[in-house]
Structure 1
Amino acid sequence: MEIPVFTVDAFTNLPFKGNPAAVCPLLHELTEDLYQKIAAEMNLAETAFITRINPTDTFTTGSRFRLRWFTPTNEVNLCGHATLASATVLFQYEKNQNPVLVFETKSGELTVTKQGEQYIMDFPLNPPTQEDPKEFRDTIKAAVGDHPVQDVCLSSSTNKLLVRLADSCDRSVLTSLTVDPAALLSSERSGRVKGVILTMKGSPDCQPGYDFYSRYFAPWNGIPEDPVTGSSHTVLGSYWSKKLGKKKLLAYQCSSRGGELELEVRDDGRINIAGQAVFVLQGTIKL
């Protein structure tokens, strides 16, 4: 058996920036074990698998597909950058003829619309709730050390803990943090937290005017640091929209690779996440 595989850098217009995802368009479903083995072999934050829902469709003519995402260690319910990468493969490589693609996923139907150089993803919004920092003292300490924290929230629907650094902190505090994934993992074993979002207020007065910055760590899912994360912005978008009183936000995830996301929080409880993506690799998995 031969399976096509692509590597796409998402949330960037430059190779080797943004977040790399592997994408495998499949003519037939694989076994659960094989999905996981391929994802472990690719060893990226996520490997996406696209399958046709209607057997008479092709990747060029079809508008609805099934989409699953696997980290090197497990399947996840929602992944933004690998959805963006999957749409890029269908639109750019398979020359899909439809302006909008619908993906059936563990998080329901997700649509991706091509608009110029960008792809706009329609995702669920995951509002976090305020938490007592003392409840997550060890995790916060493992993530930010002794730096001052202004806010702690938890998105129970995604198991993501949001830790906001104080406004007195410079952006360099966030970018220079060295987070030990083993320490983070051992700090939280209850199952309530599967990822930690570190965030701080942006500099909208500077060009290009980011409303907020973030970084994201998920050693619980086998990802020490995820470079640019769509799913964390379903939480961040909700949080910062309320704090800043804005529906449209420009975000920058300041990992070493870095990536930019345009967000629009909608009144129907969903969020549009827009970004670009570039191909960096095309190959074949031989089984």
Structure 2
Amino acid sequence: MEAECRVLSIQSHVVRGYVGNRAATFPLQVLGFEIDAVNSVQFSNHTGYAHWKGQVLTSDELHELYEGLRLNSVNQYDYVLTVCDPVMGDKWSGEGSMYVPEDLLPVYRDQVVPVADIITPNQFEAELLSGRKIRSQEEALEVMDVLHSMGPDTVVITSSDLPSPRGSDYLIALGSQRIRGPDGSCVTQRIRVDMHRVDAVFVGTGDLFAAMLLAWTHKHPDNLKMACEKTVSAMQHVLQRTIQCAQAQAGVGKPSPAQLELRMVQSKRDIEDPEIVVQATVL
């Protein structure tokens, strides 16, 4: 019998839809992980809707919850999954914009990233953390080396605006993993994934990606290529099912945020055993 693997997931939570803990818990459970979820934010729905209501957990309240776990000696975890994946900003129409206060950047860079094993920034976040621009694949690899030097052994730039050799219908993700041998040696695996663009705006995809990457790197600890192929392939299945359902509901109109909620439960089999539809290239 496979040993139990337990994850503490500290993320946002919504009553309706799939972001934060709602996006991470189900796929991790499907893949055999025990999940203890702490809701750092509890909203009625994600902020892509016109309205939302809810509460934000304070640091004191978070510490109180964790203290309860500690007092009962049930605070032993194999992994901690957080929104500090890091979530800081993104690019729209070629321009980068932060959606957290700028004074949080040094906190992420100097305190959070150095204690992380895996980080999954987008291109804009990778540039912010490294202080370098990414204009080519070579520069992206150099940025990932800088991020490695800060602490994490696995770095995946989840999306970029670099041109794909497969054409404008594809997005590029890049990954780098340092594997340390028992003799102290270190080998670096680097991969590129060309993903087909889906013409819609989804919410929660980053949370789902981080959760599944955690699961598949656990199951394939020395094979970043396989872990990313399974993660991205599962993502493609979920997004394709979501957009097809949303378009069917919307008819000739543009799908609403409610119609574009990820079809997670319907994609259970694809999450559990994804057909590989995206191949990673070893660099």
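For mean count of other Cβ atoms within 10 Å over residues 31-38, the highest value in the series 1, 2 is held by structure 2. For which of 1, 2 does relative contact order in percent (Cα under 8 Å, 6 or more apart), calculated from the coordinates, equal 17? Computed on structure 2. The maximum of distance in nm of label points 7 Å out along Cα→Cβ at positions 15 and 223 over structures 1, 2, that is, the highest value, falls on 2.
With FRET efficiency 1/(1 + (r/R0)^6) of positions 103 and 271 (r between Cβ atoms, R0 = 30 Å, to 0.05) coming out at 1.00, pick the structure among 1, 2 it was computed from. Among 1, 2, the structure yielding 1.00 for FRET efficiency 1/(1 + (r/R0)^6) of positions 103 and 271 (r between Cβ atoms, R0 = 30 Å, to 0.05) is 1. If log10 I(q)/I(0) by the Debye sum over Cα atoms at q = 0.14, 0.17, 0.22 Å⁻¹, for residues 7-46 alone computes to -0.38, -0.52, -0.74, which of 1, 2 did it come from? Computing log10 I(q)/I(0) by the Debye sum over Cα atoms at q = 0.14, 0.17, 0.22 Å⁻¹, for residues 7-46 alone on every structure in 1, 2 gives -0.38, -0.52, -0.74 only for 1.
helix-only ellipticity at 222 nm (-39500 (n - 2.57) for each DSSP H run of 4 or more, over all residues; to 500) computed as -10500: which structure among 1, 2? This figure was derived from 2.
Computed from the coordinates by the stated procedures, all read-outs in this text should not be read as laboratory data. Since we're looking at a predicted model, the values are computed, not measured. Cβ atoms are built from the backbone, for glycine too; each structure is taken alone.
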